[in-house]
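Enquirer: Right after this note come the structures.
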Structure 1
Amino acid sequence: MQFNFDENIDRTNSDCVKLERLKPYFGREDLIPLWVADMDFKSPPAVIEALKQRVEHGLFGYTIAPDAWYQSIINWLHKRYKWEVNKREINFVPGVVKGFAFAIDVFTEKGDKIIIQPPVYHPFRLVTESLGREVVNNPLLLEEGQYRMDFAGLRDLIAKNNCKMLILCNPHNPGGRVWTAEELRELAEICHENEIMVVSDEIHSDLALPGYSHTPFATVSPEAEKISLTLMAPSKTFNIAGIVSSFAVIPNKVIREKYLAYLEPRELTQGTLFAYTATTAAYDKCDEWLSEMIEYVQGNIDYVNNYLKENLPQIKAMLPEASFLIWLDCRELNLSHAELVKFFVEKANLALNDGTMFGHGGEGFMRLNVGTSRKVLEQALNNIKKVIQK
């Protein structure tokens, strides 16, 4: 490989969340941190160089979104997904979670019902509840080791509830499913028929693994385009979450203008100088880095899966179709969920994400971040093996 993903980079004293919050979250600081969903790989050299050049300019005054930023996104979406968008359909948002929080504020009222499909990224539930809306769960179905959407359950749920919005995780987190165009089309049909807006979190879209292709929700049908607000970012893909570089793509003019009428007076569409710089460099110059990174992550996934089969058959990996996160099925350890969390923290010295934080269906599961060096993964798995052998 041209790029070195085996390098172990010391992240102490860098205000790194996965290290600084070990003590508050887990009560200990001596854990291998495989929880927060960023990678331990350096960002692409082209991104680092672009930021260096901008810093060396020495002036960091008020900044507008340059045409190069818009064009980099337009080119990226066309190249990766054959999605034709134009400049007016794109706007900066200061984070994907903030982006769907704004959408909840704009398009629903307090007390309105919003559908999520657990187990799913926990802010879907937490943000919705914090904003005074009611979460309506349409749990995913677990069949033959993978999740699928429960469309019959969704239709029944909608018939009994006056729902205003569905928040979609595409690709899915924590299960790693890359939803097919057929699945998304059926979801769009149901939501369009019932006048339910779909806010699609597609932050993991660029991380589809070999053999899989991401499909943006808005592209699957005219109905999907009409009811959608899509949130994307280069942050997971190129490991630049700290730069805050998200954006929304909204083809429907009515939805777009209403969303912008909320964001623009609050200056929430104004990105930072470094967000524009990093995004443009990432999308224009980092295809090769991304290909090699995905190859390395796939190798890590294969390594974990093979290790578990050979040494820890009680734990099964739900093989992701996208991203660097593995959903671990630990139910055959025959532990209560509290015992399971204690097992990983106090005995195996690992910080993983507790499955219950993702809602219904998360009991007995843990989420493992494999966006790190193979050496770190080997140590983590050996820790589990030693505990079970004892």
Structure 2
Amino acid sequence: MLIDRYIARAQLHAFVIVFVSLAGLTFVVDAFTNIEEFIAHGAEAGGLWRVLAGYYGCRLVSFFDATSPVIALASAMFALSWLERHNELTALLAAGVTRWRIARPALVFAAVVSLLAMVNRELVLPQIRHAFSRNAQDLRGDAAHPFEARYDHRTEILFRGRTAQMGRCRIEAPSLLLPPALAEYGPQIDAAEAFWMPATPGRPAGYLLVGVTEPADVDRLQPLAAGDDVVVLTRSTASWLEPGQCYVVSDVSFEQMIGSTNWSQYSSTPDLVGAIANPSLGVGADVPLRVHARFVAPVLDMSLAVLGIPLVVGPNRRGIFVAVGSCVAMTVLFFLVTMGCHALATGYLLSPSLGAWLPLLVLAPLAAWRAQPLWQ
């Protein structure tokens, strides 16, 4: 237990130092690059430090999710190399302590970090997902971004528009191209603006179109339905609508409508599974790939740790700098294999499930082979 506490304490210190250093360097450079935007927004948001804390606090959580496997390995390399540098590793081996016993605290620490990253990915990041949709140039969320046309695959309505605003979930000058089955109003519905409205007990999720110009007499028209499902609500049956408004039912959220990657990158696994089952979305290979990758990620993180740790405590160690260089090369190979398989899956050359699990099928046996000397 004394050895465990000693190595775990050294690894924890190294993890905190490396994490704070990398995050601090990244955020300081970014903050000085965008300092004018932060100062301007701080005048109306309670001060500069409050703006910086809110902006980079969320990004610190995302930074942990992106870097935790590599930093866990780096901290393990530091803690075990520290033993090597002070000849403590030699003393432990001479005392009959096995290499596996020495490496065990580092592996346990890596497993704990991987579990924390999994909890962060499933519980914390989905709660702050909307914060990542605004960069330093759009802190208020009122900047206009080009809007690309997108289908609602369930209703076959093509949503078009001029620009979109993240903060207000607003589409400027929407023009909805209707399919032949819903063309009773004409080929399209034009309006001045549209707002995403989440579902409530008395209203399905959809888009509120304000200032409808086409069709001109929208207030007197009857609702449009596809089968038994009402798709377009008008003032004739929905008294909560104002004159010149109509409501288009859609299960495509605003994030999904504008093609933002934040909803898939930072959503929880149940939400991603629900998106795959949503007939309105018609998701590509990236979402199923991300779901499978969520299950593979903890085991892949441990494979990275097992690949690197034997370089320090294995029988063929050749010095600290050689071990660090070999670890960097091993890490690069690890990510090349992972990202390469994911790229093949998103390019439809591999199935999403195979693209997510293939890195594990390649790297796990390699990690087991590299860890074999630890048992000797």
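Where a number appears in this text, it was derived from the coordinates with a stated rule and is not lab data. Keep in mind it's a predicted model, so treat the numbers as computed, not measured. Cβ atoms are built from the backbone, for glycine too; each structure is taken alone.
Enquirer: Kindly point out which one of 1, 2 the value -12500 was derived from, the read-out being helix-only ellipticity at 222 nm (-39500 (n - 2.57) for each DSSP H run of 4 or more, over all residues; to 500).
Expert: It traces back to 1.
Enquirer: While we're looking at this one, here's another question. Taking mean count of other Cβ atoms within 10 Å over residues 88-95 as the quantity of interest, name the structure among 1, 2 where it is greatest.
Expert: When mean count of other Cβ atoms within 10 Å over residues 88-95 is calculated for 1, 2, structure 1 comes out on top.
Enquirer: When Kirkwood radius over Cα pairs in Å is calculated, the result is 21.7; to which of the structures 1, 2 does this value belong?
Expert: 1
Enquirer: Moving on. Given that distance in nm of label points 7 Å out along Cα→Cβ at positions 32 and 56, derived from a single structure, equals 1.2, which label among 1, 2 identifies that structure?
Expert: 2
Enquirer: For which of 1, 2 does FRET efficiency 1/(1 + (r/R0)^6) of positions 136 and 184 (r between Cβ atoms, R0 = 35 Å, to 0.05), calculated from the coordinates, equal 0.15?
Expert: 2
Enquirer: Suppose you compute relative contact order in percent (Cα under 8 Å, 6 or more apart) for every structure in 1, 2: which one lands on 24?
Expert: 1
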